[in-house]
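Alright, structures below, take your time with them.
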Structure 1
Amino acid sequence: MQIEILKSKIHRVRITQAELHYVGSITIDEDLMKAANLIENEKVQIVNINNGERLETYVIKGKAGSGEICLNGPAARKAQVGDIVIIISYCHMDFEEAKTFKPTLIFPTDNNKLIS
């Protein structure tokens, strides 16, 4: 049996930009992507702490070290610059394997930087 479980989480980052007239997605600082074990085009769920909105989209790689978290396209209507969001990725795996799997969780600073 396959189940869907948490794979990766970027906990509490700030939206730095919202680009309505863009194809769609979320742009994430490459350093945050690497630390959270996310890859470009991976499906993610975005949970907005400020307004309760939840949405699904895919990841675009942003400039490393920039702290960039940008909602693009229609997703831009779901948050404002400065809103705090959680970015979540899930995966499917065998039920028994899932019992011991450890997700990658990161907790960036207030300015979307990795804690050294």
Structure 2
Amino acid sequence: MKYMIMMFGGLGASLEGRSPEWVKGLHELMVAMDTELKEAGEVVASHKLMDPSRATTVRFANGVPAPTDGPFAEIKESLAGYWIVEATEERALQIASRVVAYTEYPMEVRRIMEG
């Protein structure tokens, strides 16, 4: 089964108040996890996302889709990156838990529909 593991926070304002050592530790953890998952053959896809301040939101306004420059979700709720892994649900939750234990940011694990 495939699962999408989504990391929230870890960008922009959510890093305020974090020490340089903490930020370095986060970077090292994410690189190590990404390497581990790729070497194990579990990663189907993974990407980091740009800060949400650089995003465009398309909303339905006045009867038509309209791109806007905001408002954006609060940074604490903003998607920072994701992994798509081929694994059991238990393994996907284990991966997310390892990151959450360090960051204290939420991660969402969602099974991908097939077929």
Structure 3
Amino acid sequence: MQNYKDLLVWKKAHQLTLEVYKVVSTYPKEEIYSLVSQLKRASSSIATNIAEGTGRFSQKDLAHFLQIALGSSHEVEYLLLLSKDLGFINNDNYFQLEKNINEIKAMLISLIKKVRL
């Protein structure tokens, strides 16, 4: 198919994952095996599924993995809201991460529509 590293949406998803890893390093230790772990897995799942989808041989397979990436982005969006409401991240960090995740979601939706044509 194509090189996932050339896709802007993958680059943004990868950057989001790096940002999430930095932010969760400040979470309380008792959250390491719950919220921290789930946020790390969900955020890395976005870029991972984009990469896996581009390695497939059909547009249908690519669309499937992009859908999974979109689902993971919704999961990250909620987990960030939960983190903010629990006081683990401040409003500035939350709003920046929310902006980034919304850009990624919009890009994924657009790409899914394009791939399905």
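Bear in mind that the values in this text are calculations on the coordinates, not laboratory data. Every value quoted in this text rests on a predicted model; they were computed, and no experiment measured them.
Descriptive notes on the structure:
- Calculated for structures 1, 2, 3, volume of the Cα convex hull per residue in Å³, for residues 16-79 alone is largest in 2.
- Answer label among 1, 2, 3 for the case where semi-axes √(5λ) of the Cα gyration tensor in Å, calculated from the coordinates, equals 24, 16, 13: 1
- Value -26000, calculated as helix-only ellipticity at 222 nm (-39500 (n - 2.57) for each DSSP H run of 4 or more, over all residues; to 500), assigned to which of 1, 2, 3: 3
- Looking across 1, 2, 3, the calculation of relative contact order in percent (Cα under 8 Å, 6 or more apart) that yields 45 traces back to 1.
- Test item: semi-axes √(5λ) of the Cα gyration tensor in Å, for residues 48-95 alone calculated as 21, 16, 11, pick one of 1, 2, 3: 1
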